[in-house]
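Given below, in the form of structure tokens, are the structures.
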Structure P
Amino acid sequence: MADAYPEVTQAAPERAWPALAQWAAALVGTWLVLASFTALVDPYAFTGAPRVPGWTERKYEMAEFGRVAKLREVARLKPTAIVLGNSQAEGGLRTATLERLTGLGAYNLGFLGARIEETAVAFEHALRVAPVRTAVLALDYVAFEPAEERAVLLRARAERRIGREARDLADLTFSMQGFLAAVRGVTLNRMGGVPTHDGRGNWSARQPVAIDDAAVPVATVPPADGAYAAFEAICRAAAERGVDLRLVVMPVHKAFGLDMEMRARWVARLAAIAQSHGFTLHDEGGDLAFNADKSHFIDRGHVSVAIGDVILDRLFGAAR
């Protein structure tokens, strides 16, 4: 009997290894199945998988991951007209109106919270991947705060650098977060849920917020030199490529609390830069009577779609 014990202890590891390998294979196989499902549903418009009406056509993660998705969408759709800027552009300037005024296929390449340095990267990318003929740049004072690191990250994504691509692929496809987003996307597509953004990049889920009459000072710093340089790079690129660039300073409600003297200096510098490249700056935000009407805004920092349409009509009714 004593001789049996060594034989048992020696055989146990031999039996354990195949079981461990089978368990690992099952785990990896399940992970690959989930990742494949996520890639096919493509909840972030990252992999470029075909869109199936009623199943994967609408995307519901654009609010959080617009900077990832929109760079790829503009390359996929190849619009001839684009809207640029931050949430003022993304939510207030409709591509349908721009198409009506220009007769061109349009895409809204604005990002929530975008800074002008990010917008310059987005414009450069759009010129590289699409036959852009007309661009509308919505300008907002807060977009001129420093944002060099964010611009560097966006450029890495626009140029599809291997390291950044691998990280985004891991985060958005080979992850539980991506799988859950895919499940949510299919579910909402089947139920007819309304996405935050439509298929042309417009932010369509904005909800009005009551505006307090009392001005709340905005915590801003003077525009950074790098921000002015980014704005000039946009104007220079448009002039060199023959793009019809329409520049508009967007209005905010008076309760936004901007320092009007600082704003005036900012507008004057932008106008000078634009003029040096043959473009005109249209200031829709300097009229205090206009800015006091609450019906023009959905909150103190964003105009309504109706006013956005008025702004586009004015912009294309004026000479370049």
Structure Q
Amino acid sequence: MAASPTGANASVLYGFELTAGGADNFGSGANLVNKAFGYNLDLSMTSDRSMNYSYGPGSRNWQSAKAGKYNGTWKGDFDLCDPWILETVIGPHGAISGSSGSYAATFSESDSPSTMEIDVCKAVVPGSTYSLTKYYGCSVKEASFGYEAGSDEPIRLSLSGEYSNEALSAPSSFTSQTLPDQAAPIIFANVTVATSSNGTDYTTISHIDKLEVKIDNDTEHRWAGGSDKAVRRKYGERMYDISLTKLFDSSATLKQKLYGNSTGPTASNPTPIPYLKVTLAAEVSATMSWIFTNVYPGRRDEPTAGPKDELTETVDLRAQSCSVVLAGWDTTEPSRY
């Protein structure tokens, strides 16, 4: 018996669901599918026909089966080393400036981020039989990334959401896997967190042991009469949540901000951080800076243990808005449509 196929016999690429003219094309596919998620991709696609089984008098077994709405859910985890996927999380970037090794762009919020077509090609029988599944209308509901200091693992970006449809074909050849534009994944040592009162002059928060950033787009697919497939998507209340655990070396950094003053909790709001920047450095000079604004601390945990443990604090914050700034990037974005 021939060797069974593995992930080495599969490829996964995505493209934004845009027409040849750049218009939104939700659920109808991408004009170009040419982007890779990242290294160490773990992708799952789950389809649900919402089956209804009807029972009635005369038998304990169901007597009729009927498919309801078609609904797909997906989840992807991969090393964060390529920025272009952020269009589906935050929104599109503006014009890309610069040249090789110094490209720059800014991803800005959109009330309707782009959706994707995700193509999964598998060599069912390596060298002779191939299966290509095209997943349409892939939207991002939730995204997250973070680190735990001292970990040997690269920083992972996790995405999850829904998709509206899929189609199966049998290509005559294997779809080649492309690699991310930015070669090296990012680890905890490449991440800094800093605050600013004016968005220009930043002060680094030191001794952060653990960081987690979560984004919830409150995305939902919607159905209408005439089709069992979702025909549109809805983006609801957007949330940016940041949690960090650090050495407790000063009450002024975060504790007093939660209080709202320097002595204890007040009846008024906590003191917001005007700008909080999470910078991920890739390669030699490339940076990806997540800039959160109007960041409120809402919850804080301060454990006290014995002499074998350090004094730490964990603070949960929520930002009002976010943009992502690229600088010094090696290569520009592959063609969009």
For structures P, Q, calculate distance in nm of label points 7 Å out along Cα→Cβ at positions 90 and 138 and state which one comes out highest.
Q
For mean count of other Cβ atoms within 10 Å over residues 114-121, which structure out of P, Q has the highest calculated value?
P
Distance in nm of label points 7 Å out along Cα→Cβ at positions 146 and 306 gets 4.2 when computed on, of labels P, Q, structure P
With helix-only ellipticity at 222 nm (-39500 (n - 2.57) for each DSSP H run of 4 or more, over all residues; to 500) computed for every candidate in P, Q, -17500 is reproduced by structure P
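Every number here is computed from the coordinates shown, using simple stated rules; none is lab data. Predicted model only: the values in this text are computed from it and were never measured. Cβ atoms are built from the backbone, for glycine too; each structure is taken alone.
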